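See the structures that follow.
Any read-out appearing in this document is the output of simple, stated calculations on the displayed coordinates, not a laboratory observation. All of these numbers come straight from a predicted model, not from anything done at the bench. Cβ atoms are built from the backbone, for glycine too; each structure is taken alone.
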Structure 1
Amino acid sequence: MAARHETVMALDFGLRNIGIAIGNTLSGTAQPLAIIGARDGVPDWAAFSQLLDEWRPQRILVGLPLNMDGTQSELAQRAEKFSRQIEGRFGHTVTLVDERLSSREAKNNALADGHNGDFSAEPIDHHAAAIILTTWLNDQ
């Protein structure tokens, strides 16, 4: 539980894109921030480092894409590895957050707001990260 005001960064891990959202425990709000590119799950570490330096979050969340039955998917294992890499490179503790359905919710919201449905041309991973962050904030 967050006992004090914290800036929180949430990441929606993906093989081609990593969505990033920022929020805080005081207002309980989250907003989409950025999408950084990734190659087969390996992020643009320089771009990520720049965002860390700019926002200085006290807490980092990474969405854990479990299967609907709660079992680990291959992507969940890669998200856990990504979390350990963040801890090792930047010295931040990472909290894994169950993110089942966050991408679907982000797509549904985007379509309702007029998105053309071509999510590869106009990705919404940062919106999925905001949903992950909002879910975590609501659970605190």
Structure 2
Amino acid sequence: MKAETITGGCQCGAVRYAIGELGRASICHCRMCQKAFGSFFGPLVSAIDIVWTRGERSIFHSSNRRCRGFCATCGTPLTFEHSQGIEVAIGSLDHPELAAPTVQVNMTEQCRFIGGLFDLPVVPSIEAEMDANATEELISYQHPDHD
């Protein structure tokens, strides 16, 4: 998928990147991705021609053949790197809607309850329950989805 400018980065803004083109977007159910993302799966998209535009990612060697990049300041998962290339965390893109997953991988390690997640009851968000004064006092330190 080709776009004019595809950018992303970590939650605090210390690490930023630009990508020339996005490849295959997937959801990985392997246990390493579950732990790396602190979630039920890892949403990743292949990054073609990635350039680091601010800061450097820290690297964790999750196996003898794979490594994962993250922001050492805020902990945001950023990359999954292997011999075939580099994939970025879809949630780290400034516009994650550019990378809708098209495949799932490592299904044998999928959490059994995944299929029913979107059937769970919906409750109001914390912000909706807060009064107007408390909401106005909330200050986000998250980097905006652009530079």
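Structure above, values below:
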| quantity | calculated |
| --- | --- |
| At a computed 19.1 (mean count of other Cβ atoms within 10 Å over residues 44-51), which of 1, 2 | 2 |
| Comparison of 1, 2 by mean count of other Cβ atoms within 10 Å over residues 36-43 - largest value held by | 2 |
| Entry that produces 28 once relative contact order in percent (Cα under 8 Å, 6 or more apart) is calculated, selected from 1, 2 | 2 |
| Label whose coordinates, when helix-only ellipticity at 222 nm (-39500 (n - 2.57) for each DSSP H run of 4 or more, over all residues; to 500) is calculated, return -12500 (choices 1, 2) | 1 |
| For 16.7 (Kirkwood radius over Cα pairs in Å, calculated) the corresponding structure among 1, 2 | 2 |
| Per distance in nm of label points 7 Å out along Cα→Cβ at positions 4 and 100, the highest-valued of structures 1, 2 | 1 |
